[in-house]
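Only the coordinates and a few stated rules stand behind these numbers; no lab work does. These figures come from a predicted structure and were not determined experimentally. Cβ atoms are built from the backbone, for glycine too; each structure is taken alone.
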Structure P
Amino acid sequence: MNVLGIGDCPYDALNDNLKSSLTEYYKVDSMQDYEQMFKAVAFFSFKYGKIDWIESNNEFWLEQDARLRSDFNINTGIKSDKIANYKSKYQMKEFYRKAGVPVARIQQVTTIKSALEFAELTGYPIFAKPEIGVGATDTFKITSEDELRDFFKRKPDFPYVLEEFVTGDICSYDAIVDNEGNPLFESMTVWPPSVADIVKYQLDLMYYTASDLPAGLRRLGRAAVKAFEVQSRFVHLEFFRLSSDKPGLGKKGGFVGLEVNMRPAGGYTPDMMNWAHSTDVYQIWADMVTSNKRLLPDSNNHQYCVFASRRDIHDYVHTHEEIMERYGDKMLMCERMPDMMVPQMGNQMYTAYAADLKKTLEFIKFVHQQK
């Protein structure tokens with residue numbers, strides 16, 4: 001099998017492990033220049049024959065991945081005619097409904113009149129966010145008619161949706177599926193309720209990968225994969241776990257569909273899955289690509305893996321040295337975050353094992369407690 005790379009980094013800047021994994025590397029000046037990307041794939045097609053697989057595993061490039069698959073008739077992934085189903089927050093909800101997953105009410109932003117009618121139907125607060133995009137950028141929690149009118153005056157010039165506000169934990173169904181959408185690997189990660197608030201108020205971030213997957217989330221995650229007709233990829237499907245009963249959506253503890261991402265969870269999360277489940281999701285994904293099977297057996301050794309970070313602007317009860325003294329034998333990663341990640345993820349991160357949820361929460365409290 002030939003593994004071919006396309007990128008905008010000089011070959012000498014690639015690490016040795018990556019170099020040794022590649023049959024050949026094609027450098028482009030800009031990966032956002034589609035003509036250059038097309039020429040790179042065409043070159044590889046001429047030299048090695050028909051390309052069987054194109055994948056970035058990165059949200060930013062999903063549409064370009066789909067376009068390249070369409071132009072080169074590559075049938076092992078999403079093509080341009082289907083990509084909107086996985087990018088549009090409005091269309092995502094339709095597929096969740098098709099899967100039998102409860103979803104919050106949603107409306108595409110058109111006029112202030114229709115927005116006011118939607119708010120009257122759902123009540124405040126409501127949430128405004130770009131129809132296409134991930135993360136907390138350009139999102140707004142709207143708590144009154146005045147704020148809604150103000151949003152219309154200053155909203156960025158791209159499509160938005162308004163969504164019924166739901167309170168609860170954000171839990172992701174993370175899976176690697178085969179060419180029929182059957183799971184080869186499954187996991188759950190619990191996320192902070194509002195990345196937007198973390199950025200806005202400079203809060204500390206925590207999240208964790210659980211040792212097991214609740215039956216309800218497993219059932220809904222698998223149903224959603226089938227409804228979206230997902231094949232041969234890593235998926236990251238987001239759900240609310242209701243913190244209280246919500247009429248029309250479910251009882252406390254029930255799951256409500258939020259968003260879908262047709263790629264792995266970001267940051268260090270794949271590594272956290274590895275540590276939580278004593279496995280190698282990178283190898284499982286590679287085996288899925290090459291053989292459509294899981295060749296790596298379940299370890300039967302599962303625990304929690306927890307991430308907690310701190311900001312230089314805050315004054316904490318426990319010093320770095322005290323954290324390492326107490327949790328050093330459980331610590332998996334301890335490092336400074338890149339500047340570009342600081343707004344969302346803080347300056348200093350700690351990632352550790354924990355035997356159960358109680359010890360997970362104790363670790364978070366110890367790291368985050370402020371004076």
Structure Q
Amino acid sequence: MNTDQQFSARITCKRIVVKVGSGVLTRKNSLNIHIINSIASQICLLHDRGIEVILVSSGAMAAGVKKIGLKKRPSETPKRQAVCAIGQADLIREWEKAMEHCGRKVAQILLTRGDLCDRVRYLNARNTLSTLLEWKVLPIINENDTVAVKSLQFGDNDNLGAMITMLLNADLMINLTDIGGLYNKDPRVHDDAQLIREVTTMGSDIEAMAGKIAGPLGTGGMGTKISAAKKLTAAGIPMIIACGLEQDILVKIADNNYTGTYFVPNGQKPSSRKNWIGLTLQAKGRITIDKGAQKAVVEQGKSLLPSGITRVEDYFEVGDPVEFITEDNVVLGMGLVNYSASDILKIMGCKTSQIKKRLGFISYDEVIHRDNLMITAYPDDARS
């Protein structure tokens with residue numbers, strides 16, 4: 001962690017994802033057209049520098065609330081989805097008008113988590129977005145709230161932005177909020193709050209600082225931004241939290257002359273497929289592994305064998321994404337299983353040579369092959 005006000009991370013980017021939150025885009029329960037125009041003009045300046053930009057825009061709820069004259073957003077799901085449907089039309093219209101001022105075109109992309117969890121749809125989305133970027137069109141992405149069910153929701157645009165960043169192998173995600181970064185305490189309440197300029201390790205102390213701060217028209221707070229940063233840094237991609245209300249903030253970031261919080265990525269980027277497995281899919285169950293298996297899988301990069309498994313949770317089938325955790329309930333990563341939960345219960349703790357005897361067949365030597373897993377955390381006891 002670094003609180004030095006002179007710190008400035010060196011950034012060289014050709015492709016960035018910009019996520020703009022409701023706290024930036026709204027004012028008095030309606031869209032802030034001045035801010036939309038400002039951000040659009042900054043995006044055009046980045047385009048002129050040869051930087052590709054993908055925009056993840058909140059604001060549909062706020063626009064819908066204003067459009068139909070509500071005092072606050074409704075609590076019932078059908079009404080929330082209807083309000084978002086109304087507001088999304090106004091939101092994309094304002095972005096389109098703003099980008100037209102500098103002769104640029106926009107495209108609307110609405111996604112659910114189910115779109116990115118399905119490998120074919122995931123690749124189709126990537127191909128479409130890549131084509132739009134080739135055509136110099138600004139993709140504007142939001143969650144498809146109208147059809148999303150709870151189990152297939154991103155829940156917030158911070159995590160949607162992170163998944164889009166990984167999907168397109170972008171160089172950076174910029175998360176614009178109404179607070180200028182991560183502070184050690186809420187700056188809106190505490191005058192002595194200090195800005196954290198750099199985060200190198202995503203520990204429990206960082207999550208504690210984030211708290212649970214959300215505006216009346218937003219679904220995400222600082223906690224969801226930290227969740228997004230954890231995904232991205234594990235994928236080898238940096239993230240910046242900065243104040244979207246600051247003049248020319250995107251240009252300042254491109255010039256490495258900004259105020260905000262920089263999240264340092266972990267080592268090299270995993271493959272796109274591994275990012276999809278480990279950081280996009282939703283786990284269908286959990287497998288607990290012993291310390292011997294931890295060392296083999298985490299440190300030595302080996303496959304997960306049945307001998308190292310001590311517990312199985314939930315029901316899942318062959319090919320499902322499953323988390324593997326330590327005996328202290330620390331999530332180490334995610335992988336696609338070669339055996340169902342019921343079969344793993346029969347073979348856990350046994351040697352590979354005993355699989356056929358216990359099941360009557362053997363499909364694979366490994367429960368999870370190393371090519372089908374991603375490590376997302378490195379607890380100290382996993383290194384010992």
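If FRET efficiency 1/(1 + (r/R0)^6) of positions 83 and 227 (r between Cβ atoms, R0 = 30 Å, to 0.05) computes to 0.75, which of P, Q did it come from?
Values: P: 1.00; Q: 0.75.
Attributed to the structure labelled Q.
With Kirkwood radius over Cα pairs in Å, for residues 51-114 alone coming out at 13.0, pick the structure among P, Q it was computed from. Can you show the working numbers first?
Details: P: 13.6; Q: 13.0.
It must be structure Q, since only it matches.
When you work out FRET efficiency 1/(1 + (r/R0)^6) of positions 43 and 339 (r between Cβ atoms, R0 = 35 Å, to 0.05) for each of the structures P, Q, which one comes out largest? Write out the running numbers ahead of the final one.
Values: P: 0.50; Q: 0.15.
Evaluating FRET efficiency 1/(1 + (r/R0)^6) of positions 43 and 339 (r between Cβ atoms, R0 = 35 Å, to 0.05) on every structure, the highest lands on P.
Volume of the Cα convex hull per residue in Å³, for residues 27-138 alone computed as 101: which structure among P, Q?
Numbers: P: 145; Q: 101.
This figure was derived from Q.
From P, Q, which structure was distance in nm of label points 7 Å out along Cα→Cβ at positions 19 and 235 = 3.9 calculated on?
Details: P: 3.9; Q: 1.0.
Structure of origin is P.
With mean count of other Cβ atoms within 10 Å over residues 35-42 derived from the coordinates and found to be 16.0, which of P, Q does the value describe? It would help to have the intermediate numbers written out before the result.
Numbers: P: 16.0; Q: 19.9.
Value 16.0 for mean count of other Cβ atoms within 10 Å over residues 35-42 corresponds to P out of P, Q.
The value 20.1 for mean count of other Cβ atoms within 10 Å over residues 267-274 was derived from one model only; which of P, Q is it?
Computing mean count of other Cβ atoms within 10 Å over residues 267-274 on every structure in P, Q gives 20.1 only for P.
Distance in nm of label points 7 Å out along Cα→Cβ at positions 323 and 347 computed as 2.4: which structure among P, Q? Please report the intermediate quantities before stating the final value.
Values: P: 1.2; Q: 2.4.
So the calculation was done on Q.
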